[in-house]
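Next up: the structures, one after another.
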Structure I
Amino acid sequence: MEFATIRLEREGAVARIVLARSDRLNALTWDMAHELSRALNNLGDARALLLTGEGRAFCAGADLAPTIDTEEGVAETIYRTLTGALNPVILQLLDLPIPTVVAVNGAAAGIGCPLALAGDFVLAAESAYFLQAFVNIGLVPDGGSSWMLPRLIGTARAMEMMMLGERLPAARAEQWGLIHRCVDDGALQEEAMAIARRLAAGPTKALNAIRQNVRTAMLLDLPAMMDREAEAQHAAAGTQDGEEGVRSFLEKRVPRFSGN
């Protein structure tokens, strides 16, 4: 499958998507978001996804250049791009039926920040940073930032990121609990792939139920969440991997998961 702004690769059971518009710091456009969406729809039988960027940035946000000289105006173009391309692809990433690892190799700014945080495991290079830059140009956070950040790091720190518009270095992002791990630049891709491989070898349907339950738990009260967990447990126990897991436990051996 051919793409102009991203690359879709495969290593075993792990699909790897690389944002490949490095001359623009991988800033998202309408076309790039739709290519990313098309790639997410064509992961085949992959059992985990690794998302990263090419060059010195993960994603520098939305590319505003195409919006400057448009007949419909900047405000309308930004709104149309958000609702028609950028927001849908982030929701698509969150709704994937397989676990996602994100390797933040550089700046994750603007909408690049929630794009990164849509992963289940977010690793960042020591030189990387997260930036909610909207306020610096008179705009407001988007891409789900106002929903994600308070839930990940609390209201006070979310306000700091969004209202002061300052860079958050990867090491502090780890301290705050925004990301899974900050690693040496040279080890980022290897460590991210190691986690992706481990997830790809796991019980795929159970892993998906876990990731969706965690996100749903932010919206439900405890009794409702317990009911949802029970339903997910019932479904997981009826899968081939669920049966294999229980059987291997009783037989005191390592389970052999197939993803089914």
Structure II
Amino acid sequence: MPSVQELSAPYGNFMFAPRHGPGVCRTCFNLTDGYDRCYACSETNRALDAMLPISYSVANEQLHHVLATYKRSHGLTAHRFQSELAAVIWRHLSHHEACLARAAGAAHFDAVTAVPSSLLFRDDVHPLHHIVAELVGPTRSRYARLLRRTGTPIAPHSFSPDKYEPATAPTGRSVLLIDDTWTTGANAQSAAAALKSAGASTVAALVVGRHISRDHGQNDRRLRELPTPFEWDVCAFCRPENSVKRHASSPRLALRGGG
């Protein structure tokens, strides 16, 4: 049985860890032309208390390919990509869930759920629910299906508090939302708004890939300035000098079917 470290290690060769700083959106870590927030975040309701991307997902590059393929493939291909993404999420949370909780103003997260698909017909079979509920060790025992896609027509990449509805009331609970991709943030922000309307005390999002284009502005240069290979011990909310190497023994990922 491959370990979390073994399954996630290849991703370190093509992931880019976002960092706070000048020209980086304070909400979603998009690369901007010197603004504190990117256009999408300045125009979208900010219901989330904090958002942490594991990596940039560069258009038409490897992480983008995985995030597009894992939910549309079948059989062994789906099994492999889902297992690898579960390992990436597991490894990152093992080091940095506490960083995200602090950024959101929470002591910890009581419940974990996945952002539902924006497409009603895909929501019940979306593999992210299976990954968070069954494959990722740090989330398995806390997973709850808290949200469902409503039948309300919503334009793609648009924020709406009517996009999702609570499946279980999260009254008084701090919730960790997990999503695969952040483009405009409309889905995660809509999910957070629905959770807070249903009584959640705190909502933060962990996103595997913050989508950007290498060809836009100075993005290519700025991506090349980020540390390589990917540093698992450092996230966008903690500094290298404060990072502590932990989890010397790599946990084993239970591969429970391919989806």
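Bear in mind that the values in this text are calculations on the coordinates, not laboratory data. On a predicted model such as this, the values are computed, not experimentally measured, just so you know. Cβ atoms are built from the backbone, for glycine too; each structure is taken alone.
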Of the structures labelled I, II, one was used to calculate distance in nm of label points 7 Å out along Cα→Cβ at positions 39 and 63, giving 2.3. Name it. II
Per Rg/Rh (Cα atoms, Kirkwood Rh), the highest-valued of structures I, II: I
Given a value of -8500 for helix-only ellipticity at 222 nm (-39500 (n - 2.57) for each DSSP H run of 4 or more, over all residues; to 500), point me to the structure among I, II it was derived from. II
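Here P(r) over Cα pairs in 5 Å bins from 0, in percent, for residues 87-182 alone was calculated and came to 3, 13, 22, 23, 19, 14, 5, 1; which of the structures I, II was it taken from?
The read-out comes from structure II.
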For which of I, II does Rg and Dmax of the Cα atoms in Å, for residues 151-222 alone, calculated from the coordinates, equal 15.7, 43? I
From the coordinates of one of I, II, distance in nm of label points 7 Å out along Cα→Cβ at positions 31 and 143 came out at 2.0; that one is structure I
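One of I, II was used to calculate percent of Cα pairs over 18 Å apart, for residues 23-126 alone, giving 48; which?
Going label by label, the one that fits is I.
In terms of distance in nm of label points 7 Å out along Cα→Cβ at positions 15 and 111, which of structures I, II is highest?
Details: I: 2.0; II: 2.7.
Result for distance in nm of label points 7 Å out along Cα→Cβ at positions 15 and 111 over I, II: largest is II.
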So if we calculate relative contact order in percent (Cα under 8 Å, 6 or more apart) for every structure here (I, II), which label has the highest result? II
Quick check for you: by Kirkwood radius over Cα pairs in Å, for residues 79-134 alone, which of I, II is greatest? II
